[in-house]
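Multiple structures are listed underneath, in structure tokens.
Each reported figure results from applying straightforward, stated rules to the coordinates on display, with no laboratory input. The structure displayed is predicted, hence computed values, not measured ones. Cβ atoms are built from the backbone, for glycine too; each structure is taken alone.
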Structure 1
Amino acid sequence: MNTLALKNTNQTFYYHTQKTDIQNALGKVSATLTEYVIYTDKDDMICRLYKTKEGYWYDPFESKDDIDNKTKQEIKAAIDVLENKG
């Protein structure tokens with residue numbers, strides 16, 4: 001599990017990634033995305049974030065997250081910084 005520390009809020013999050021398929025209404029795979037599962041603790045999941053292979057963030061319409069949008073945007077930005085360093 002990866003560790004992500006947000007400087008602005010002094011919060012630490014944990015996450016892991018996995019590939020996931022997005023299907024259209026007919027059940028055909030329309031995209032394969034990287035899913036980021038975000039935790040506040042090693043057992044407490046707060047949201048799932050999705051990113052395309054081109055590096056764009058994708059937010060599904062029915063997303064049910066236990067996190068505010070500002071923090072979600074900060075997490076996305078921090079992940080982008082970490083990935084661009086590597």
Structure 2
Amino acid sequence: MRAEELLDACGEIVDAGLGVLSCHCPYCQGYLELMPLAGRVNIGYVRNQRFDVVLFLPYEGLEVERTEDGVALKLKALGRDWKFRE
């Protein structure tokens with residue numbers, strides 16, 4: 001599984017403060033929570049106002065930008081881009 005496949009399968013922001021996205025695995029349709037960061041995508045879950053990382057996938061060149069109002073995430077990497085809003 002590649003990080004960009006998971007980002008393509010994300011639908012919405014679960015927690016704007018933490019920058020966590022909801023996702024359904026493109027292979028098994030299982031529910032996942034992702035926290036994209038510069039150069040990687042953390043996979044885990046939100047618990048007690050924090051994100052617990054289970055594993056991560058490297059994604060060279062991934063950049064993460066939060067909008068000034070804090071309700072959207074913009075991601076860019078190697079000619080790809082995504083935007084998620086709360």
Origin of the derived value 3.7 (distance in nm of label points 7 Å out along Cα→Cβ at positions 27 and 43; candidates 1, 2): 1
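One of 1, 2 was used to calculate P(r) over Cα pairs in 5 Å bins from 0, in percent, giving 3, 15, 28, 28, 19, 5, 1, 0; which? Can you show the working numbers first?
Numbers: 1: 3, 13, 25, 26, 18, 9, 5, 1, 0; 2: 3, 15, 28, 28, 19, 5, 1, 0.
Corresponding structure: 2.
Matching task: 2.6 is the computed value of distance in nm of label points 7 Å out along Cα→Cβ at positions 3 and 35. Pick the structure from 1, 2.
Working: 1: 2.6; 2: 1.5.
Answer by label: 1.
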Answer label among 1, 2 for the case where helix-only ellipticity at 222 nm (-39500 (n - 2.57) for each DSSP H run of 4 or more, over all residues; to 500), calculated from the coordinates, equals -1500: 2
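Please compute distance in nm of label points 7 Å out along Cα→Cβ at positions 51 and 67 for structures 1, 2 and give me the label with the greatest value. Could the numbers behind the result be given before it?
On the way: 1: 1.2; 2: 1.8.
Across 1, 2, distance in nm of label points 7 Å out along Cα→Cβ at positions 51 and 67 peaks for 2.
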